[in-house]
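Structures are listed in the sections that come next.
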Structure I
Amino acid sequence: MPSKSRIVAEVDFEKNGRQQGFLRLFHSVHSSAYGFIPLPIVVLKNGDGPTALLVSGTHGDEYEGQVALSNLVKSLDPARIHGRVIILPAANYPAAMAGLRTSPIDQGNLNRLFPGDANGTVTQQIAYYIEEELIPMADIVCDLHSGGSSLMYVPSALYGGWERGGSEKALAALKAFGAPVAYVSAAGPGGNLTLSGGAARKGVIALGTEAGGSGHVTRAALRMVERGVNNVLVHQGILPDSARIVPDGPTRFLEVGGPDYFVYAPDSGLFEPLVELGEMVRAGQPAARMHWPETPWAEPVTAHFAHDGFVLCKRMPGRATRGDCLFHLGTDVEV
């Protein structure tokens, strides 16, 4: 029997109309003995029907989803929907306010702490509330990510359940999202410790995005996220068919497989990329060189691709440490 979460919601999830308020995560510190951390939440409900849980700010330095959901909060009219939309735009609120991937309170990476702990650290409590209280209400979850401060992605949508044989419903929703690029992942770096892993445990479809990154927001990435979320709501029957936004073109579907799809820094130094996002590469092709300007006469160390594929993701900071991800690939797949 799961423990009861200590987080208290200011909203009533069964009430019709628009509600906005906070999830109160009580946190006693020197400056505020009986205070709480306010996680913003918005609920829009109109009768019985499907529920969509829309989440951003799981990583605080990934801004595209946070902007998209902030816009949606102000534009979505509950009278237009059939069912319920739950919006959690700054899931790891301390990290979002600091613009960091991890929480400045406990250093917690929310997307590596599921299923969480009802009596654990601040970030563990957030993970537990999402998995045990919010996800079970939902028919579909959209967890909106990007590359954050250290990575840049070709703006894309994704489904992480490929290793379980795929899901026709999930793939139909991914197609409805209408991203220019979409990928299915055999096993992401976070595995079952992610929000999508929590959704899988509850039997709920979870889509994600990797909408750009590098610590800023582009118009193209934001447009992809806003259009995609809108079209998922249409696909679920929460918004009418007339609300569907036609994508710019067909979706290119990719698969991200195992470790050989990733290239890591072989040494610490300055990272010289030898390819760019969106290029096609071959196994054995040089991917990057690592340089040491403090000894500029030293020969650089070259990293190579271990797999053919499409360059889906690239590291952005020029200085890298051994083990940092420099690139990852996707390969074209029929779905």
Structure II
Amino acid sequence: MNLTFLTPWAALVGLLGALALWALVGAERRSRALARALGLAPRSWAGAVLPAAAVFVAAVLLALAAAQPVVARVRNGQGRLDAEALVVVDISRSMLARRRPGGLSRMERAKEIAKQVRASLPGVPVGIASLTDRVLPHMFPTTNQDAFVATLDRAVGVERPPPDRRSGRGRATALGSLRTLGTANFFRPGARKRVAIVLTDGESAPVRVGPLATGLAQGNVTLLLVHVWSVDERIFRANGVPLPEYLADPDTPGFLESLTNAIGARVFAEDEGGDVVRAAREALGSGPTGPSGRELHSLQLAPYAVLASFVPLLFLVWRRNLR
């Protein structure tokens, strides 16, 4: 276990506490001088020290929170030894489409579905890949759900990386490239049960069914397609004006239905997340569990430091106004 600070320089905010202490000391000196001038007894030192101590503690805690301390430790992960899943997210430009300016884009909805699927498969190593005209891994299957969410939020985005525009296919998405899920090293050799959940708008270049079916069968990959799409969606500029060159393809649902029927896969609507999870669980079944590698787990302490700083601050408010 070790302690690190994400923004150690931000602890300089604690200097504001030093200014508050300086002001408090100055006020105390003036109060005592006035008491002596009037022939009055100054208040006890305890009454002067307690507010100063409260200010000091609050400043230290806020400085600690600003530095963002994180406690991290490495531990052995436990998960399925015979099964893995891979969430594949379409990152083509059409995934920016949405029903209205300011609404959720296809990409944002796809990420929410991915998180739902990940949370519903505890104990199963799950990885992340992106899809354009090729499939690229972003994180290989792991049981660490925090790592999954962080990778999904920070590393997966529209055209990150962009497709190979030299291909001349017109559309950036090529569902036929999913065949590499069964022929490349996206899964461990020991994972005999393999599921790929593909989140896509389905607006793909033509697919050669034979090579796709052969590649998936070679790797024993069960393919589940989730159609994140609506026919009335557009891609909007920053000013809210839709791009005239993009219109949703109304033939997409029929294309996906015929494709999945031809290769023995299944397709789901985006509001059928529960059905997707049930299909994934059915394909993964049950099996042995055991150590599945070492995982880094972290805990951010900043929120706790902020909450703790309210204790001395509330004490000052009580002492000043509510006694």
Structure III
Amino acid sequence: MSEPMRTLDYADGVITMIDQTELPHREVWLEIDNVADLVSAIKRLSVRGAPAIGVAGAYGVVMAARLADPTESGGPFDEAVAAIRAARPTAVNLGYRVDQVTPIARSEGFEAAEAEAHRIRDEEIVSSSAMGERGADFVLELAGKEAVRAMTICNTGGLAAVERGTALAVVQTLHERGALTEALPLETRPLLQGGRLTTWELERMGAPFRLIVDSAGPFLLARGAADVVVIGADRIAANGDTANKIGSFSLALAARHAGVPFVVVAPESTVDMSTASGEDIEIEDRGSGEVANVGRVPIAAAGTPAWNPAFDVTPADLITAIVTDRRVVRVGAGETI
């Protein structure tokens, strides 16, 4: 097993995280000691990925309880918690983890809240290893091969989940077993998380890979380039519909056409039984700037408007299975969450 890299942690009132906006060119670590800076880091994607922002949110509540009285109704603590919870609307983990720690901070105080946030961090780390093992077993069973070619989108490694990851944990486990022929990450427009972050992680683990543009993914699937598609999830509805990075739905359609298994890998904490279906998932629109520019370089005429949904929703009937840290649910075959 590769040496784990912990991409987010907390000690003595300070959250330490790798700044994902600087990768792959610079490895910059942020030290955050207040809620306003944490909310800013979540919004600008210095930390991203459903499990990671859930852990960040949990520690954010601890930070708020350290700086303000959590028993004061409507006071600075409540304002801070609301700001953290609203920083990104689509991923269920952020609100879920904030809601786990907040009542403990109110009733038992700062130290108990800190202990709960540490428990949540450790739970996500254990979950990532379990998803990697269970997912690798399932993928090899589906493919009926000793080694597979895996296509993926966005970034679902340790950067997105504190250590190892979700879908990329499956890829990493396959690689460690000698069962990965090749990983095929999509670049993931408009912010290029696949090109910037997934390639960085694949390079670190020494896995074989080739980067492809988003629009090539469906065509390459149709030409038999991959044995499986593995993606993460930011929210899984009660009926199995799954919200993930924009471009996932296109891959699911192509995978169905090509007869390639399409597997979602996410922790149980991403399953939201209070959301009935994908129709009920709020999709974050991040504005025109990310589409009209690459980094700080304009690629469109000044003032160009854009529609920029950060996520899409893949219907359950296009998903072969959902793999969590605890189970495999073959939603495409009619199994229920």
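Bear in mind that the values in this text are calculations on the coordinates, not laboratory data. Not measured: the values here are computed from a predicted model. Cβ atoms are built from the backbone, for glycine too; each structure is taken alone.
Here mean count of other Cβ atoms within 10 Å over residues 50-57 was calculated and came to 24.5; which of the structures I, II, III was it taken from? This figure was derived from I.
Source structure of the calculated read-out (semi-axes √(5λ) of the Cα gyration tensor in Å, 34, 25, 17) within I, II, III: I.
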